[in-house]
1. Any idea which of P, Q, R comes out highest on mean count of other Cβ atoms within 10 Å over residues 89-96?
2. Could you tell me which structure in P, Q, R was used to calculate semi-axes √(5λ) of the Cα gyration tensor in Å as 31, 26, 21?
3. Using distance in nm of label points 7 Å out along Cα→Cβ at positions 1 and 369 for the comparison, can you identify which of P, Q, R gives the largest number?
4. To which of P, Q, R does the computed value -8500 (helix-only ellipticity at 222 nm (-39500 (n - 2.57) for each DSSP H run of 4 or more, over all residues; to 500)) belong?
5. State the single structure among P, Q, R that was used to calculate distance in nm of label points 7 Å out along Cα→Cβ at positions 97 and 273, giving 5.5.
6. Out of P, Q, R, choose the structure whose coordinates give relative contact order in percent (Cα under 8 Å, 6 or more apart) equal to 25 when calculated.
Structure P
């Protein structure tokens with residue numbers, strides 16, 4: 001059996017490569033979605049299915065009946081395609097050829113008469129996607145959409161994150177007779193409906209590209225809720241060693257200053273904040289909107305209020321409500337290798353946190369005191385004004 005994986009492009013058979021068209025003509029079995037099967041002019045037996053596991057099982061069970069089966073895949077085999085999963089299931093011993101095609105990003109860029117080499121390419125089809133994080137950091141962001149992540153839903157998320165004025169262009173049913181292209185602000189398009197087969201380009205004229213933490217305290221709305229100050233906030237995020245695709249928890253989030261700075265750094269990640277104070281939750285929402293970041297917020301007491309959060313890669317505990325041990329144990333339960341940072345302002349809390357990190361098996365534990373003094377005017381002169389010292393403890397779980 002000689003298996004061929006054929007990229008069908010957007011769907012119009014005129015966009016097939018000559019090599020792909022020849023493979024279709026020689027196929028004695030076609031496997032793929034009903035839409036793609038309808039685009040193939042071949043009299044070979046057809047099996048409508050899309051899940052890699054189902055396709056692999058069919059090829060194992062009935063592969064001996066065919067000499068040249070073809071699996072039809074949308075777009076290009078190298079751009080968010082099922083080809084990778086299918087090949088991994090079949091194994092290297094399978095004799096398989098992979099034929100590339102015209103991707104949706106290529107077709108859309110050509111339709112708009114734009115180059116796509118500087119676009120940020122993102123899939124929101126069946127996977128977690130934080131559109132605000134990508135759009136905020138990039139001038140042009142291309143999204144594969146699908147299912148619940150429709151163009152309207154993505155635009156609504158952009159609008160809620162303060163990016164409602166970003167210009168968005170949606171391409172529907174590319175290459176088909178029903179092809180349509182619409183352009184408007186994210187706010188306007190969030191109220192419209194689009195075809196299931198749609199792609200989207202968001203253009204942000206003023207992207208924000210933070211390389212390191214360091215937002216000024218004055219940029220946040222404060223209210224009467226305690227806030228982790230800029231210098232401590234920056235050190236916390238550095239000690240956690242955040243990676244751009246981390247899931248980050250902010251426990252006892254206060255005003256959300258740490259959550260916001262983390263969200264600014266995590267382009268492909270997710271920020272989850274928990275705060276029991278009602279005023280604090282309102283401030284977190286306000287500051288998230290001010291900076292155009294998306295985050296998941298739960299009002300309540302940790303760890304119970306964190307039950308619906310995805311497992312954390314890193315967590316900051318700025319307030320524990322007297323439940324520090326329960327929170328640390330829950331973090332380890334969700335991810336034995338979680339990276340944590342804990343701040344404290346009293347000697348008793350420092351002692352308790354330090355002993356807990358050791359007892360629970362955390363590794364590479366660091367214990368430091370952060371003492372910051374700011375220079376303030378004193379008439380024509382300047383003097384140092386000390387901030388309250390803060391203790392910072394950090395480490396990683398034993399399962400790292």
Structure Q
């Protein structure tokens with residue numbers, strides 16, 4: 001088993017990330033250890049697809065450790081990461097009779113984790129929750145760091161809270177049932193993390209992608225594959241934990257290369273792409289794949305990023321898998337959506353760009369010519385060959 005500790009010095013708080021195959025059978029025991037003997041109930045929030053696959057095992061494990069269980073299945077898809085879904089979750093928690101000492105278990109991908117985490121942050125002014133991420137993207141990124149939230153018509157993640165989990169339990173066996181696009185989405189986020197902040201992590205991820213296709217990497221030699229996957233996921237969790245420990249709440253006054261804001265590399269364009277397509281065309285990581293390429297093009301145009309480094313980034317995104325078409329979207333609509341990005345400061349967009357692979361720089365939007373952004377969008381949104 002791989003273990004990563006997330007430490008938050010400012011709060012004198014920490015929690016553990018456990019990574020291994022077949023960890024769902026350990027969920028109840030692990031939950032009882034981290035929550036203590038007090039909690040009587042756990043509320044499992046999931047969706048139908050995930051719960052049909054893993055709900056029985058999760059519930060059985062929790063019951064074996066003395067928890068009374070209620071569960072609620074939300075609708076699937078990014079378009080359901082909304083205030084309406086949050087309201088339904090809160091009514092469910094109330095009907096289930098959860099008390100301040102009880103806990104929520106988020107069983108699913110990033111959308112489930114965001115809704116469950118946000119509900120945990122606001123129900124009874126805050127109760128404990130446990131992340132059990134079942135997608136690659138959620139395992140390496142969304143479940144770590146305490147960001148929770150919902151989308152608004154004006155943009156993505158505009159309403160939310162920082163609410164840290166008590167435990168993150170990652171069962172890598174869940175990756176075997178993921179559709180190819182979900183794997184592509186997760187690998188794009190993995191490339192993002194390495195490209196923005198850790199060259200060794202980037203190289204480790206690209207080596208894995210080069211050796212195996214996205215599909216076969218989880219279906220070939222089980223022992224070898226699981227060891228490699230667990231180690232890679234652990235490395236990504238460790239990287240993100242190190243960033244979160246130093247900047248939990250993404251301090252807007254920071255623009256150094258260890259700011260949590262560097263993890264937004266690729267997200268300025270990604271959130272705009274998701275918004276203008278109604279959160280229906282792209283998986284989040286797919287949109288981030290395009291966002292990285294556009295940010296890379298801007299970085300090159302500004303003389304920051306060497307052309308060969310941009311090609312490394314392009315190859316890495318290509319290895320993640322095919323992306324949905326994006327070059328048919330109107331540049332004017334994307335530009336309008338960018339202006340609503342929640343990461344703007346005093347009305348100015350802060351772009352996360354690259355000096356080199358593994359080193360990001362935060363650049364004010366008023367320092368970038370609009371023609372550079374337009375030409376970079378045209379280049380970055382073309383299909384990868």
Structure R
């Protein structure tokens with residue numbers, strides 16, 4: 001029998017796959033995996049169809065369609081007063097996760113240390129380990145999940161190569177504040193440390209608060225890979241189209257990996273998205289759209305025995321269930337799915353040590369009728 005030495009010996013099936021499969025098996029309402037259950041704008045679909053009929057069905061340029069990169073350059077300059085050259089500093093990727101993996105792959109050498117704030121999106125640590133890097137995790141605690149920057153300073157060593165940030169944050173729905181930016185800037189100044197900023201939920205930020213993109217700040221921008229997702233932007237997670245912004249020297253290394261990982265991303269979607277982005281309202285209205293869903297879901301959930309944690313961004317709502325049960329969050333998530341018909345994600349899955357704060361994550365990027373049905377079931381828990 002052929003033997004293979006696994007690069008990820010402790011890694012099993014993703015919790016998202018497990019919970020979505022269970023939801024389908026038992027016929028539960030799936031509030032676990034982060035995807036909408038409603039369609040994207042029909043106009044966007046028509047634009048894809050138009051591109052296909054126009055013959056845009058072959059390889060796109062390796063770095064992405066120039067028209068799309070130009071739209072992103074203009075968008076980023078207007079929103080964050082940051083200029084990215086579409087020729088050398090913007091690359092279209094096969095989703096946000098590929099952008100994240102590529103940024104890690106091109107920067108992390110064996111034994112390099114990468115600081116990760118947990119709970120964390122589950123692709124970060126495996127990508128670091130595949131590259132032979134060392135994950136230096138700092139655990140954040142509910143209810144506010146704020147970063148202790150004094151602890152970050154203690155984690156910094158001569159081997160620290162990369163710091164991974166995610167704001168708005170999955171799964172906690174928290175955001176970075178100006179004080180966080182000030183602390184981070186002071187820590188990395190004059191250091192050979194890069195930043196990977198996962199900003200896939202950049203437009204899903206609520207209550208008039210500011211998205212503190214790394215693009216806003218020169219000290220951070222010059223050392224950052226900023227990864228984003230059109231799937232989150234336009235309710236098209238199945239299209240797997242995202243992008244990365246980075247200074248030319250960093251992007252040059254990014255593209256060396258990107259060209260051999262996927263080479264290029266599907267052309268018709270790129271043509272359509274470039275056209276769709278001409279209308280700024282397609283993304284500037286997202287904050288209000290999702291805040292209405294957040295407010296509706298939170299108001300409805302007050303009828304349950306779950307304790308709502310703060311939600312400042314993303315399309316996730318985390319809840320504590322201490323008043324209901326003292327069972328492990330994995331057991332609680334499975335039981336609610338099987339017995340009450342609503343699937344969630346246990347947040348211990350986002351901690352490398354499986355730390356359990358008795359918190360579950362629900363996705364509210366759903367139709368109102370879906371949220372109504374889910375809450376009706378959760379009231380019985």
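1. Values: P: 12.6; Q: 16.6; R: 25.1.
Answer by largest value of mean count of other Cβ atoms within 10 Å over residues 89-96: R.
2. Structure of origin is R.
3. Details: P: 7.0; Q: 5.7; R: 5.0.
Structure P gives the largest value of distance in nm of label points 7 Å out along Cα→Cβ at positions 1 and 369 among P, Q, R.
4. Numbers: P: -8500; Q: -14000; R: -11000.
Going label by label, the one that fits is P.
5. P
6. R
Computed from the coordinates by the stated procedures, all read-outs in this text should not be read as laboratory data. Quick caveat, the model's predicted, so the values are computed rather than measured. Cβ atoms are built from the backbone, for glycine too; each structure is taken alone.
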